[in-house]
Structure P
Amino acid sequence: MHTEPTRPESPLILLASDDPRLAADLHLALREQNFAVEFAPGYVEMEGLADAHEHAIVLLEVSRHQSVEAAVELALRIKRSNANRFVGYLADSILLNSGLAGDAIFPRNPHDLTLALRNHFRVV
């Protein structure tokens, strides 16, 4: 008897942004690609959700330079509460050298993001 290997399911992702409209579009794109995603319209709302649920992956979308400090502070608080939780950023290349501290930086383009997440986490 032959069985197909099981495909890894998408780990639960928590997504927030300094631009709720952009994050809503990314949320929709990820869900359309069968990622399990919970959306927080901002960093403050994300912190409450991060404390309430054990998301395997936390993604902070950073579209403005003035948001870098708030995103880094949130990432550090999340890591202090659970060092094993993956914290990544979605950022343009101009922000890559701006002091972001986390596990990875992913592209904000929805197509490139889904490919990067699939590759990084080995999910189908």
Structure Q
Amino acid sequence: HRFAGPVADDQERTRRLLELMEPYHGEQREAIWVEGLCLADRGRILASWELTGGTGVIAETPSDTPAIPGFWVFSVWHFPQFGRIYNQLTPEELESLDDHWISLRRLLRRYFQSHFVPSGRY
């Protein structure tokens, strides 16, 4: 978030990103989300993952849909194949994108099932 200044709120970050993206068009506006998760116990790393979400484009204007606080970029991360921004996508559409959150949830669940849940109890 440093690109918009240390005290910028979500709206200011959105405005600044769109300002920086003005010279770019079409494929030059493609954007992906890379998410990492590290699971640790008392400082010992148990597992870590890094996943890449679907490819969208940064819209030229923000959506009228209210932004998710702290996830401001979702209001401008547009998926042309669905004609909507990220936070308007259905669970089925997110699944078809191999969404990073869905994939991380599966990996984390699988980790806990294999390490902490007795066989046959989950």
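Since every read-out is calculated from the coordinates, none of them should be taken as a lab result. On a predicted model such as this, the values are computed, not experimentally measured, just so you know. Cβ atoms are built from the backbone, for glycine too; each structure is taken alone.
For which of the structures P, Q does the calculation of relative contact order in percent (Cα under 8 Å, 6 or more apart) return 25?
Going through each structure in turn, the value belongs to P.
If Cα extents along the principal axes in Å comes out at 54, 34, 25 when worked out from the coordinates, which of P, Q was used?
It must be structure Q, since only it matches.
Determine which structure produced the value 15.7, 47 for Rg and Dmax of the Cα atoms in Å, for residues 13-76 alone, calculated from the coordinates; the candidates are P, Q.
Q
For distance in nm of label points 7 Å out along Cα→Cβ at positions 69 and 85, the calculated result is 1.7, so let me know which of P, Q that is.
Answer by label: Q.
Please state which of the structures P, Q yields 2.9 when distance in nm of label points 7 Å out along Cα→Cβ at positions 53 and 109 is computed from it.
Among P, Q, the structure yielding 2.9 for distance in nm of label points 7 Å out along Cα→Cβ at positions 53 and 109 is P.
Given a value of -12500 for helix-only ellipticity at 222 nm (-39500 (n - 2.57) for each DSSP H run of 4 or more, over all residues; to 500), point me to the structure among P, Q it was derived from.
This figure was derived from P.
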